[in-house]
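*Asks:* Just below sit the structures, each encoded as structure tokens.
What follows draws every value from the coordinates through simple rules; no lab data is involved. Source: prediction; values computed, not measured.
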Structure 1
Amino acid sequence: MSSPAPTAESVLTHLCKSVVTEPESVSIDVVEDGELVRMNVSVAPDDMGRIIGRRGRVASAIRTVVNAAASKDGVSAKVEFVE
């Protein structure tokens, strides 16, 4: 089965792997919920601080860029960072 938001998923993967120190540990679980696509991102425990950033600025920036990519796919995306 293909992803409901392939552009958004590839952008999210690239951004997350660029920020962390262990890119091989990045995993993204995509769940389709109608027009909303939930993307749950898991990273190594040591990289959680990097992916969230100070006051959540990195996480916020990632969400903004992924939402823009998701609009190209015709859906809305919600990005969650899970441990």
Structure 2
Amino acid sequence: MANHKSALKRIRSNETRRVRNRYYHKTARNAVKALRESTDKKAASEMLPKVSAMLDKLAKRNIIHKNKAANLKSSLTLHVAKL
């Protein structure tokens, strides 16, 4: 167990951030999955900028790696272009 007041606060804040980051990551994964399963070009074209923004925010906050975000955005853009 932690011995300092600041360490106790750090434990609490880390848990809060962990839960929040898991929520953001899971939401983005579901959005990517929905976009991949989409077969309608118009709907997919409308979803793509929103999903790209989500991935950029995750990368900016270091929830996912910036190269992973770039790879996902690239593959999703190709998917939408092929529809």
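*Asks:* Given a value of 30 for relative contact order in percent (Cα under 8 Å, 6 or more apart), calculated from one of 1, 2, which structure does it belong to?
*Replies:* Label of the source structure: 2.
*Asks:* Moving on. Thinking of 1, 2, which structure, once helix-only ellipticity at 222 nm (-39500 (n - 2.57) for each DSSP H run of 4 or more, over all residues; to 500) is computed, gives back -29500?
*Replies:* Answer by label: 2.
*Asks:* For percent of Cα pairs over 14 Å apart, for residues 5-44 alone, which of 1, 2 scores largest?
*Replies:* 2
*Asks:* Rank structures 1, 2 by Kirkwood radius over Cα pairs in Å and report only the one at the top, that is, the highest.
*Replies:* Once Kirkwood radius over Cα pairs in Å is tallied for 1, 2, the winner is 2.
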